[in-house]
1. Given a computed value of 11.2 for mean count of other Cβ atoms within 10 Å over residues 3-10, which structure among P, Q does it belong to?
2. Given that distance in nm of label points 7 Å out along Cα→Cβ at positions 27 and 59, derived from a single structure, equals 1.7, which label among P, Q identifies that structure?
3. Which one of P, Q has Cα extents along the principal axes in Å, for residues 19-90 alone, as calculated from the coordinates, equal to 42, 30, 18?
4. From which structure (P, Q) was helix-only ellipticity at 222 nm (-39500 (n - 2.57) for each DSSP H run of 4 or more, over all residues; to 500) calculated, if the value obtained is -500?
5. On distance in nm of label points 7 Å out along Cα→Cβ at positions 35 and 67, which of the structures labelled P, Q is highest?
6. Which structure, out of P, Q, was mean count of other Cβ atoms within 10 Å over residues 99-106 calculated from, if the result is 14.2?
7. If P(r) over Cα pairs in 10 Å bins from 0, in percent computes to 11, 37, 29, 14, 7, 2, 0, which of P, Q did it come from?
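Every number in this text was worked out from the coordinates using simple rules, so none of it is lab data. Since we're looking at a predicted model, the values are computed, not measured. Cβ atoms are built from the backbone, for glycine too; each structure is taken alone.
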Structure P
Amino acid sequence: MAKVSGLGDYLAVDNSGGSVVDISNDVTSITLNIGQDLIDITGVDKSARERLISLGDGTISLTGVFNQTGADTVFSTLSGTRTVTYALGGNTSGKPVMAMEMLISAYDLSRGTDGSMGWTANLSLQSGTVPAWSTV
């Protein structure tokens, strides 16, 4: 994967009815965490840790501007599995993309002192499939 910026990204999430909703314009910040657990298997004969790779995981934290006809239609109902598609640089051929089946763990609204309405949402891997980058 060549170097890219975070400009022009595409983010779509299924709503509770399973329809894909492009919420790119409502999202102001994305944090994507792809990790894996490590199992400590250190024997008593060692003076440093030994580990094995264990389960993979993925989480996404989003921050955005409230839009009743956009992101709110996706996150206002928390239940159900959601397909999250995040494409760096846009949803066009050859761009890096990460797609995961996820569950929404939180959707929080906040009103700023300036009157602005914002939100945060947290999603976690659901499917048991290790997240991996591919291309659109």
Structure Q
Amino acid sequence: MTIRQLSIFIENQSGTLQKVLELIKQLRIQIIACTIADTAEYGIFRIICSEPDRACSELKAAGVAVAISDVFAVELDNQPGGAANVVGRFSEAGVGITYMYAFLLDGRGILVFRTDQADKAQEVIRKGSLRCLTEKELPVNA
């Protein structure tokens, strides 16, 4: 019910993001979705990619600080308010969302989020008949 996401820690300096992107490019790993959150000293570059395990191990081998975690990727209804409806279900159940972002995949809206209440989130997904993206549905490298 979850997919794996990489969290890559990069310094807030010119060129550090490019270095990470070049490494991923050289590995021929496809980035499907990404977001960057920053602090004063570093950024967290979160990505969903075609080969998270290989990307994680290769980035670590190159000296990049990276962690892999499970996140939920819930499909949104293709109508105004789709994100509000999904987030509302979790909110009503008392599930806190640590962070979230969204992207389009094959014309479908996908809402990615992390929570410290994974069991409760899975219950909301099951009871609400919400559809989650699986890693098998992610594009693979050409």
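1. Clearly, the read-out refers to P.
2. The correct label is P.
3. Q
4. Comparing all candidates, it corresponds to P.
5. Largest calculated value belongs to P.
6. Matching structure: Q.
7. P
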